[in-house]
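The structures come next, written out as structure tokens.
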Structure P
Amino acid sequence: MIKCEKLSKIYLNGDVETVALKEVSFQIEKGEFVSIIGPSGSGKSTLMHILGALDTPTSGQYFLDGKEVSKLSDDELSELRRDKIGFVFQSFNLLPRATVLRNVMLPLLYTDTTGKEREQRAREALFSAGMEEGKLYNLSNQLSGGQIQRVAIARALINNPAIILADEPTGNLDTKTSQVVMETLRELNLAGHTIILITHEIDIAKYARRIISIRDGAIESDATI
């Protein structure tokens with residue numbers, strides 16, 4: 001599904017070069033649950049942006065389903081992000097004055113789906129993420145941190161993406177709530193979704209079946225657990 005060949009990323013600020021990634025190569029197969037772990041400044045966030053088609057490498061190649069992503073047009077990149085990748089971020093990015101259901105429906109508002117279809121798909125995504133029926137009409141600012149992250153996961157699921165890319169999804173959560181969120185991601189993986197988790201916490205990384213450790217822009221280890 002994913003193939004990265006010698007990905008490098010260099011940022012220029014005047015005459016100063018910052019090397020964020022150094023010839024990173026790996027593959028991720030359909031249905032895998034992979035953690036990419038590293039300390040702050042390791043390059044894992046840069047790699048996440050490339051995998052999510054939000055940035056391009058300075059050199060090297062990134063293939064998704066056989067297509068080289070850096071060769072795609074802006075419209076093709078937008079379609080890829082919409083149809084194939086579901087994003088879950090640490091900051092949730094929900095609308096505080098919108099209901100849980102409406103927050104999850106938002107990605108479908110500019111599609112040709114009917115209102116009834118949008119609501120049905122949002123409900124299914126929320127239930128898949130473990131959300132309770134009684135919370136669907138709550139405002140997002142009336143929820144706990146764990147419930148908010150479940151809404152964010154549901155929103156990532158709304159287009160039934162092949163890949164869920166989770167960037168530090170437990171970063172703002174306590175230990176117990178983090179465990180609940182990670183169990184949700186594990187269940188989604190068992191249901192067939194490919195999960196790529198970005199984290200700096202080894203306890204969180206261990207929920208995956210494979211851990212890629214990155215440091216100073218290069219892969220330090222890649223092991224199945």
Structure Q
Amino acid sequence: MIHDNSSSRPAFLFDLDGTLVDSVYQHVLAWHEAFEAVGIELAVWRIHRRVGMSGGLMANAILRETGHQVTAEETARLVRLHAEAYARQSDRIRPLPGAKELLAYLTDYGVPWTIATSGRMESARPTLAALGVGPDIPVVTRDEVEHAKPDPDLFLAAAGRLGVPITNCVVVGDSVWDLLAARRARALGVGLLSGGYGQDELERAGAYRVYQDPADLLNHLDEVGVRATE
């Protein structure tokens with residue numbers, strides 16, 4: 001990959017689930033299974049509204065909403081149960097339309113990019129393989145930062161890995177948590193509808209532009225500062 005940090009082109013920091021791969025609903029169902037396993041009945045829409053946070057933060061937030069007393073042991077158990085349930089579904093996860101082509105285009109034109117996910121590497125590994133992301137891409141996962149989204153740590157770490165100022169980065173995500181983290185990091189936020197959030201929600205959270213999916217973003221890269229004729 002060519003990293004030309006003197007270029008006026010931005011670097012791209014991608015969320016993973018719901019942004020590059022069609023995996024949001026697998027995560028929702030895995031969380032639903034985990035909560036049921038500890039005796040908590042919860043409507044799936046409540047879970048979906050929290051996808052994009054780190055597992056521990058999400059578990060704490062949902063347990064708090066239900067009025068359930070949260071213990072560190074219970075949170076850890078929920079995170080483990082979710083990971084196990086999600087792993088059983090990982091063979092059904094596919095890249096979103098245009099995801100591979102978008103990453104290939106950025107690579108071909110020397111635009112730096114990487115992935116910053118609230119998931120842990122154990123869960124992300126098969127998804128990254130499905131995308132064809134090799135070891136040369138410095139992926140940042142929840143394992144490597146103190147706080148996940150909506151804190152800015154993941155995106156700040158990803159920009160650091162690329163050697164690019166965060167203010168010269170475009171964060172691409174599908175959830176309000178991605179865009180809130182982007183805003184707190186002082187990066188430009190771009191939203192995708194492929195994770196199930198609405199355009200108005202993403203814009204209120206800080207999205208400069210909103211596109212349908214990676215294919216739609218690829219067709220409009222000039223709107224976010226990437227032109228092949230530069």
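Any read-out appearing in this document is the output of simple, stated calculations on the displayed coordinates, not a laboratory observation. Treat the numbers as computed from the prediction; the structure is a model and nothing was measured. Cβ atoms are built from the backbone, for glycine too; each structure is taken alone.
Thinking of P, Q, which structure, once log10 I(q)/I(0) by the Debye sum over Cα atoms at q = 0.18 Å⁻¹, for residues 60-163 alone is computed, gives back -1.02? That value comes from structure Q. Among the shown structures P, Q, from which was the value 31, 59, 11 of P(r) over Cα pairs in 10 Å bins from 0, in percent, for residues 140-179 alone calculated? It must be structure Q, since only it matches.
When mean projected area of the Cα convex hull in nm² is calculated for each of structures P, Q, structure P gives the greatest result.
Tell me which of P, Q gives 26 when you compute relative contact order in percent (Cα under 8 Å, 6 or more apart). That value comes from structure Q. Which structure, out of P, Q, was helix-only ellipticity at 222 nm (-39500 (n - 2.57) for each DSSP H run of 4 or more, over all residues; to 500) derived from, given a value of -9500? Answer by label: P. Matching task: 1.6 is the computed value of distance in nm of label points 7 Å out along Cα→Cβ at positions 100 and 188. Pick the structure from P, Q. Considering all the candidates, the number was obtained from P.
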